[in-house]
Each structure stands twice: as C-alpha cells, then as structure tokens.
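What follows are several structures.
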Structure 1
Amino acid sequence: MAFKYGIGDKKDMSAHLLSELVSFLDGLPEPRMVMDSDYRIVAANTAYVREFGGGQPIRGRTCYEVSHHFTVPCDQAGESCPLKQCLEARAPQRVLHLHHTPRGEEHVDVETTPIFDEAGKVVYFVETMRVVRQASSRAAAQGLVGRSPAFVGMLQKVLRVADSAAAVLLLGETGTGKELVARAIHEASPRSSGPFVAVDCAGMTENLFESELFGYEKGAFTGAAHRKQGLVEAASGGTLFLDEIGELPLTLQVRLLRLLETGTYRRVGGLDWLPADFRLVAATHRDLRAMVHAETFRRDLYYRINTFPLRTPALHERAEDIPLLAASLLERVDRRAGRRLTPLALNWLASRRYAGNIRELRNLIERATLLADGETIDLPHLTEMADDLPLAPQSAEGAFQLQAIVDLETLEKSYLGWARARSGGNLSRLAEQLGVSQRTLYRKLQESESKVSDKV
C-alpha cells in the first residue's frame, strides 16, 4: 500500500510534513529511509542510522552510493533498482540486494513504497530494509552461504514464501543443501519459534512410517510399553520437513495425503483423531512430474505439496560461490581452528565439476583436514584421495547453429542457452567472456527462462 500525503500547490513536501513522517518512521523497529526521485536520501529513522549508518552522514547522499558504493544508479550497474521499478509501476516493489553495512556486505531485503501528492505524482519513496539473518555473503560457520546470482535468486524466493503458510517443494540435485534451505524458510517464517522436524522418507516401511509420523499408544503392538509421540505432534507449531518425498511408496503416499487434506491424524492403536499444526516443506531430487505421468507418484499429492516449487541450484550453476563455500565448510569440519586453504587449493576446487554438489565439496575438504599437518591445506591434500573421473572429450558437434533466420530476441535467447551449457555453469567466467556484468547476465537468463515458461 502506498502512502499518500496532500501537499497542495507546493512542489516539495513541506519540512513540517517531512518531520511528521520521520517521527512516524522513528517509532518503527525496522530501518527505513525517505528518498526523492533523484535517489537522494532526505531522511532516515533511528533504526536505519544504527543499522546502516556506520557513524557516517547519510542525509543528502544517494542510496546507491550508501548501499552499494556505486557511482551510478543500481540499474545502470547491472543491479535491479527498486526505486525505478516503483516509479514505473506506481506500486511498492521488493528486491533482494547485497548491501555494504558497518559489518561488511550483507543480504538485505528491500521494500520501496511510493508517496504521492494530491495530483497523483510520486514525490518521495519510503524504503524499508531487513537484513537477512538466514544467509551470509561471507564465510560462516552455519546456515546458507553465497552471493552468486543463482544463490541470490533462490534466496529471494525463500524470503517471498517464508511469510506465508504455503507448502514448499524443494527441487534440485542431491547434495545442493535442500535441508539448509528448508531451515532458512522455517527461521524466516512466523513459526520460527516452533520446532523444525526433519523426516527422511527414503526407506520408510508402512509400519515404520505410521509409528514414526503419527506415534502410537501403549499396547498398540508387541513392545509398545508406553505412549510415543509422533513426528507430526513433535512439529506442532513449527515446520515438518519431508526429505526425499519422491521415495515414498504409493501406499504411504495415500496416508500422507489424508494427513495433509484433513489436517488430522490418529496414533497407531488410538481411537481419537488429533489436529495437526505444522507448515509443510518437502524435498526431492527426483522428477516428480515424470513420476506422476508414470503413475509412481500420486497426482493429487503432487499438487498438494507443490504449491510453491523452489529449485536449489547445482554447484556448477553457482561456481563463483565455491571459494566462499570452501572457506565456510573448512570452518565447520576442521578440528583445528584457523587453518586456511592455499590459493592453489582454492583454484583447483573452483575448477572441478561436482556430481555430489556441496556434499561432495564438504567431503573433499574434510578429507584434506585429516591429511594436512600444518596451518594450511594445499593441493596435494585435496588430490591425494580425490575420486575424480576424467572429463569427457569435447565434441565438435557442439557448435552454435540455427536452421533458419530468426528474430534477434530468439537469437539472443538461443545463444545464451547454448553459451550457458558450454560454460559448465560458470556464470562468472561466461559473463567475462560475453563482456557483461554477472548480474546483467543472470537477469537476461532469468528473462529468457520466464518467457519460455510463459509459453508452456
């Protein structure tokens, strides 16, 4: 919702009105600032000054200089500009940016709201900023880590869906960190104070599924000496994460569907139907749509869990994050604090292809920490026990080809798809080869993909 203030025939907001607005914003806990259409900061509340000011003057400076250290507006630097989007749409806009803060670069959720005069002209903008605590753009001992366009795009969707009660289906290759993403959704949601309960659906038998998920009453079967709480009950008020949901056999899919449709369950051996209170996040590395067509996954269950599909990018799609991930993983697995990877080791890690994604990267680093005796981890420590397979030779048949003359938009889309496939997912290197910024390249790829999905 946009704020609207009458300013009569005055060209600019009066000092009194601006003072009232700032006084209102000061009473709010989240950092907020007021900007004019020239990107100049005209006011900021106490929370903004405390969170982003760093003891430096803010008023009169441009938002892009304070937040990004840019010399030009964000859209001219290959970044999305919420102010420009807001002006064009005449409605609030929300983006995820990497901002410079007194603590270093951080992911910041930015919402920009227009302020209109009596004539309907946008005269000012109120920008609300929320530091994303669930992810780090620097090496971190826990949580999501990344700063590549692919990672930022995923994180933006995480923040979009977290506030809702919608069921989320995480899709992606094995080892891409789907459980960490599920935890981030939980931690950013209104249910963050409740429990996060993870369930591995792989290998679940019928009896085990019901007793683990729903619990059982005393005497329900031989050995049931007491009542046991099920995982559905344990997740009450929080989030239930069903990992590898594509592995559930059809008989168990029916029981899960009943739980989701009715919102009730019954303990094994029990008579009473009990209410379930959880937010569902599911994950799989399988192609569930293909399984639906093959009738190995129930169509009705698929649509029940697929309210908001969210893809976790493979490691080769975010290759520029590998040095950052490597430093984070080293901090997490090394028993000796303070060790570091040499530049040669980092270069080797960044140049590899990872069939197992982040999980494989973690294994490599943990293995190297056991082989290294000194203060550094070097290339031999990584390669000594690496199980690399030789890369397949490049085929000359992979040249970019078109069968007919096409329009320039189609040409660009086709070429970008071919170039991305040939790059092995290294968008940083591809952007350099194409002579554009990484953010510009990622924006073009997103636009291309959205146009394709619109036609499907």
Structure 2
Amino acid sequence: MTDKLHEECGLFAMFDNDGYDTARITYAGLFAMQHRGQQSAGIAVNNDRKVTLYKDNGLVHEVFSDEVINSLKGRMAIGHVRYSADGEQDVLNAQPLVSRYIKGPLAVATNGTLTNYHELKHQLEQEGAIFQTTNETEIIMHLLARARMKTGRVETGLAEIMKNQLRGAYALVMMSPQKLIACRDPKGMKPLCMGKIENSYVFASETCALDTVRAEFVRELDPGEIVIVDVNGVRSIRDNCQDRKCSGMCVFEYLYFARSDSIIEGMSVHKARKLTGKILSETYPVDADIVAAVPDSGVDAAIGYAEASGIPYAKALMINRYVGRTFIQPTQEQRTTAVRLKINVIRDTVKDKKIVLVDDSIVRGTTCAKLVAMLKEAGAKEVHMRISAPPFIWPCYFGTDIPSREHLMACNYTVDEICNMIGADSLGFMPVERLPEVVPDINCGYCDGCFTGKYPYEHE
C-alpha cells in the first residue's frame, strides 16, 4: 500500500445508433478516467454477436495503438481501467473479461468489491467452476451464466443475483449478444452515469468522460438500477432500487478519487473540495504567508483555504507528470526516491515563508514527512499541514486499498504525535462531523465508514 488511497477502476461503455467508432470513443472515455486506475486497460467490442477483446497492463495510451483501435469494430463497446486494491497485477486480471457459454458471448467489466467474494468462490468451486482470475468479475460471470439458464433473459438473471447473491459495492457494464447493460449495487456506492451522443448511449464512472467524448449528460443510474440498451431503445429494471437517501456513495469520491471537473450525484467535485478548504481555514486558522497544495490532489482544497482565509495561494511544489506507472506499487526503498522524482520544491516561493500546506489525506505519513522536510530544506520557516479528509481510523472493504487498521497511522498515534512524526509545525484534519457541509448538493446518502466505522453493508 502506498501513502495514497486508490480507487479500484473506471468504466466506460457505448451502444451506437449513429455509425460512430465505438472503440475510439471508449478509448477517449478511458483516457479521461486514467486517474481511476493505472495498472491495466481493456476494451471489448461486439460486432454482430462477435466479441473482440484487447487488454494489457499499462496506461491507456500505452496499451492501445492506433492500429489496435482500428481493429476493434463493433456496435457496442465496454472499456475498463484498473487499479487492484489487492495488488494483483497479472494481466489475466485486466478487464473486461469475456466468456462464451451456451447463450453466446458475454463481456463484463466491474468497479468495486464483493464483500462475500470468498464465500461465493468457494461455493462455485464446490460446484465444479474453474477460475482463471482472482477478481470479482469472474464470480459475477459464473453466477450470471447460471441465472441466465433459469430466467430466460440475462438482465433478469442479473437482477436475481443482485438480490440474492451479490453483496458489496460495485458498478458494472456488460455486453450480451444483443444488449448493453449497466447497473449499480443497491446502495449505489460506486458512481455510474448515462450520457447520449445524438441517438447513441454511453455510460461512464464520471461525467468528465462524458465531457471528453462530447456526450450530453442524461442522469445518474439509481442505486440498484439495471439499464438495458438494445435496438428497441432504453429500459430499466428497478426491482433492487432503494431510497437514494439511504444509499452510500463513497464520500472519498469527492475528497480525492474523482476528477475535480466531474459532477457526482448532483454535486460538483471541485466545489466539494473547495468547501473542505474553507472548513479547514475556519477550524484551524494560522498566521501564514502563503497557502500551497500537494499537487494535484490538494489544489482545490488549498484554493478554498486561501479564499476563506485571505492568505494568498502560491505554487510551492512542482510535479513531474512523466514518472509514469513505475511507482504505482513502489517498494519501501522506492518510496523515498519516488517522492523526489515526482515532486520538487519551487525555492523562490517558499524561502523565508510560513506555509499552509494542504493535502487530501494521510495514510502512512511517509509522503507528508518527506514533503515537509523538502520545504524546510528549501528555506521555509514553518510548514502547517492541513488535511481535507478526516483521519482514517477504519479499513475500507469496498474497493480501496486500506486493508486493515494496522496500516493506518491515525489508528496508532494522536494528531500531535503525527504532527511531530511528519515534522510539521501544526496539523489539522477535516472534522468528521462537518462532512455533511462538504456535500450540501448531493442527492443521495454517502458512506464515511473509513472515518466512522459505520458501513452501508455488512462485511465478511
């Protein structure tokens, strides 16, 4: 686990009614969501019931050449970018997954985690199922194939297994021989929205992907909703839908995961992050010369802090955007080098200055400590850390890489102790009781289990 949290993946899908290049549009949508997963990328297309898949480890632009995109022709397409919360990087685990059974080809991509994964896998293995991967998507495909044989329609089978077998946080896109299907789990913990390009339909984990492909935003999928698109149009199955106010969208989408130009459940991510900065300035005021951000995740909150406090915002740290994916899963030895390779201090900005440094979170504390040290080595008089998320004191079971409490710094040390350990002159976290003020426009409930220990679902 690195000193940053990671979301598990991003989804994009398209059903074309206008003669568009679905693979190329899916590529653009995935590129816009590269921040959601950097380990692997994949696209599957359905051309008159023939499914073609291309996937590999790497960033979107590394995986897909122009030649590859040109070879992927089909009326439907689904795409995926992946970050593995369990660290498994075998290319077999890259998505989408494609299988062929008695009813034809089936392609599926998911974002999330099944909390009863091990229980379901054991059950299926006892029934003779053979697995080639270690991800939840293959579990879902096995269950879907079995349900499809009993129900007559794949979407009906999906509704059944959602109700009776799947537990956890997930969004899903899939292609059957003739249908494109998208859904969210009944608590709506993972985002998924629908857009339209002329008469064609697209689905994406974030609205920034819709903007990139110039799609009109239609709506968010409701928690528990299944949307089916085929030649007859669009319809929904709502048997598993729940009250939005009882849902559990991951609040960290607003604090860190999502791109700041996205809108999730009616709430601007940029606005939410600026509000965290405003709250931090009110809760932890300090006499300082400048407000600076840890790039890029702390920028919006730092701007909010500067605007609310009247302290000028300044760029103190420079990020190297060309380091690439080498440091997605760094070793302990690599972490020290990685920080200096990725970030450097702008000395003229920080020399002889008292600085408020804003970041999105502290997990291990190693990165913060190195950044504080670098700023002081460059001549900063004081460094006051402000964190736009509350302290992480509980694990996440729903798709982020917080495996247990023992890895969480805030579980083992007080705020004052953490402050001393990272070398800061003061430290302030977003108060957990003020989180509702961060998302005033959200049209659903949210999950803050990693801060409170209260989860929308039971976990294994």
(Q) By the measure mean count of other Cβ atoms within 10 Å over residues 32-39, tell me the structure among 1, 2 with the highest figure. (A) 2
**Q.** Winner on mean count of other Cβ atoms within 10 Å over residues 24-31 once structures 1, 2 are ranked, highest first
**A.** 2
Q: For the read-out helix-only ellipticity at 222 nm (-39500 (n - 2.57) for each DSSP H run of 4 or more, over all residues; to 500), a value of -11000 was computed from one structure; give its label from 1, 2.
A: 1
Q: Could you tell me which structure in 1, 2 was used to calculate semi-axes √(5λ) of the Cα gyration tensor in Å as 40, 22, 21?
A: 2
Q | Value 1.2, calculated as distance in nm of label points 7 Å out along Cα→Cβ at positions 280 and 360, assigned to which of 1, 2 | A | 2
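Rule-based calculations on the coordinates, nothing more; no lab input. These figures come from a predicted structure and were not determined experimentally. Cβ atoms are built from the backbone, for glycine too; each structure is taken alone.
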